[in-house]
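Given below, in the form of structure tokens, are the structures.
We did not get these values from a lab; they are worked out from the coordinates using the rules stated. Given the structure is predicted, the values throughout are model-derived calculations rather than measurements. Cβ atoms are built from the backbone, for glycine too; each structure is taken alone.
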Structure I
């Protein structure tokens, strides 16, 4: 596909690679040939940046051979060959080599772009403990700044003060450090990140010992999170000297705490590890996290970095594929163990929040409307947990099912079965007559038997339910538990001033629909609320999502109006968590949802949700999201009741993650939609 929309570079992604070539000890000619082979392979696979290991041109474990004139001259010749040979390939190449400068030897990172020597950065921290004795051979680059070095007839900036900045790719600023530099309390890359570097490179040799791999991965992932950056880490592999050490060739690509890709350890073959990192996401995170900027202000002047400009010349006219996992359900981990942990945390946040509200208000009863649908079912389970924890009888939960014109027998029966199984106080109040009276009072055609099922008709029922619940709370000295969820609030699929938008306390306020399904399934597991509840909860999960407000043989389907919740939760996450434009959200959704293969679904996703969406469908429902979220429903979110923040994706409370005007224009978002083919 040649439309710019389908190219990852259009949306702020860059493909990077970490290479683990086979080396031959003290043989620069052999090593540069292997380097060239992997660089060319990375170019064929669309990489814009390729990182090689520490001292990869000479090999790392060569000890006092580093002091041999013949070896060092061979390294310089190999670099000259590398610069000349890579003239016609696209990516920026960073290799490791021992280089002489002003009578001293440095362990260096060398950046080369299409025949141009961009910069050379010396290693700052030289380990001289246990198996390492680098100070025997190298000088530290700690105080080397503002200098130049000559290689193959080219002069380039030399020092620990260099940043490489792309002039044609917003936010792409690259910093180079070497092995031990990241193992110290304040790595050079930390200050580089505060100075604007978004992609941090570590040329490492890093020998293998038992347990080191886990620590190394944790270190790199945590460092990328602390720096709000991408962190690429190389390691020496096959061919290094095993006189006293062994090598596993582990390579890592991390981004903001997540490991995007890693090389298999102890491979006999050369490895090329690739991933697509999201530079625009890193910029968005830094803009949101004000303390990152504060820290940059404190560190200002600690290192005066030189910025070396270059043109990345990343192609934007073709689909390079996408080397990055995009989960269909950003609020729901695909890993079963992590999902169970998330459900435990979310459920306890909700129940503990309600506990504290009841304790602080000195109230020992709650009122809740139980419809037999997902949201009220989950809210009731939360209420039961909170009441149990407070040592109060479950009869203090006053559950009411409030059928009206379109309530199905299935949902009403499930509401009764659930309330009985949980042992709460249960009552049914049919609101049909009250609704008919209001329709009559306002002279609505439906009161005369006409089939006009408009918003007024629907909201009369919703309003009647809420009025009853609040008056019942007054009558019994209780508070009303809200049941409306995050997805409904985002889409404005909630009636202003009634139960799905208003309550005394809403336990579901920041829980999206896609997560609530898994929370209910988690509650059903191991029959933690009693064996009788399991069948009820299972049937609730299998029931079509419907407001049940319009009578007729056909079930009123919520998702026919607002779109599939799976897609709309995806849109919500990326719009609010990262502030992505609709075109980028659509690109990610297309990558995630165009394939309906079974292997990518989190455990427990219902069969009806195991579908694929083409770009046309994604664009249509994203347009619905843009209109409903940015243009028509903010006033409802500006008047939300209290409720605990649960999801990592944030909440829409005006006192929490989302503060927005109620009368904004959606023109900018509609314009972005036009970029989607």
Structure II
């Protein structure tokens, strides 16, 4: 019997029933077969030797695919465990998953300890074992046999894992002399792993519970080529240099205070100016697009979030309710802006002539992230969203959605985010209880997003299970200068909140209708966006965005009065910066301005003061010559305009 295999390009091939993904790879080319790591069959990642017993959609995964890397690193975790078992007899293993850049394994070393001094020994043993090219063998096993196998070994960690597994769905994987409880999949053999690096060893409680035993979590990373490991380590050094936490402190953008509270950033003057520039940039584009500004409180009645569904779905991740002296009255720190905007919509009767109604707010929200998950500005407990909600009729959804895509792409283009993809985040096919609303509404919303993305020609990937509880999303995944992927802008279609808040408008037929709600945030959160922007630019912002655009540097105190006059003239033209009044030599002032990443330096000495001019120096380029004040203002405006396009124009 023959089966049909549909490849990602839409082409179909015929194979004997029972053929494997590796057979398919070999039929295409030997080069592909040498590089393929795993396969995705009807959306599920499997081993390459998995028999295909019906017609399927098939994608062959290599190192260039996210799932290919993940499978590679999952197998590498098993290889590391095999090396540890050789080096530390009696070691026991908990879990060893792949992560974004590599993998880790939680282990119990008994009385022994592992430090950085041991890393090289572990790496060498991993590569020695990898060269044996041992096959990763999948072994189905009954629960009873698995319990006996790990019970005989006295492995309480695997026995704990087995307690949550159902008979008939349990497999072991074996490579060389190492056997582990695992559902897979894995790469064909260990020989694909050519380079290994142990990155760190840290403490981790068993099952994340501080009441349990402390284990050792060992992080590692591997590559199919030694050169790729070298490039990765170089990239890590660059990442340390660009770390927004380091640069944010050096450039005096933001700080944190234990007394204020974990995850609650304090914006310093320069950081506040940076935020203000970004907000004004987006507000100007929003004004051209017909958005209306609104402002809502930082708290809301708990009943508001019960109505919206946020309390049921996210109550545990929110700050707990604030009780007042009044009986039964409870408030919450605002976790979302959308319920407030629904109430603004509902504040007066609406007609079809009012739609689409676009309400925009830079609204600060609060969510209780766990302490261990907080990370600089990228994971905080209080953050500001460039939030807007568009209330529109059914026949306006697609057009409005495409206008928002245009706005998001304008933001990315203006700020130099050129490497991005669009993720269509849909419902999970299995876990329907995560969502609210009818299948009919979800189908309409998902169809609108997919159609709009297609019409805009976006490069998209589909991820099931990543939708919001009230609707599907189009998430913009941006790669930064270091190749890391971040979710920034988002657009969501929502049929549910208008139902829950009983929103209405009077149609042309004089009947009541329910509007559709589009949620959108081009930046996502100001905090995360600024963190990525800092790292993407290494703090070297375009002139229009720089908190301090100029440094006026008098050569000596004799020229301070003229320097002040120059600075006041520039302030009147919305050019920001400072006068360096310190009694330092001009060379030191220039160096300090360069370190502070000020784009332009205006040098003022005897000649400049006498002629009513300034000498201009540009960061990274050196001296640009002598300018009158008017000439410099014109030059500065050119610097601004060349970096930021006008929204709605190419």
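Summary table below
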read-out	value
Mean count of other Cβ atoms within 10 Å over residues 91-98 derived as 19.0 - corresponding label from I, II	II
Per mean count of other Cβ atoms within 10 Å over residues 531-538, the highest-valued of structures I, II	II
Rg and Dmax of the Cα atoms in Å from the coordinates reads 30.4, 102; which among I, II	I
Comparison of I, II - label where distance in nm of label points 7 Å out along Cα→Cβ at positions 323 and 523 is highest	I
Structure from which 5.8 was derived, distance in nm of label points 7 Å out along Cα→Cβ at positions 115 and 555, options I, II	II
If FRET efficiency 1/(1 + (r/R0)^6) of positions 203 and 299 (r between Cβ atoms, R0 = 25 Å, to 0.05) is computed and equals 0.60, the structure in I, II	I
Given 9 for relative contact order in percent (Cα under 8 Å, 6 or more apart), calculated: source structure among I, II	II
For 5.6 (distance in nm of label points 7 Å out along Cα→Cβ at positions 107 and 451, calculated) the corresponding structure among I, II	II
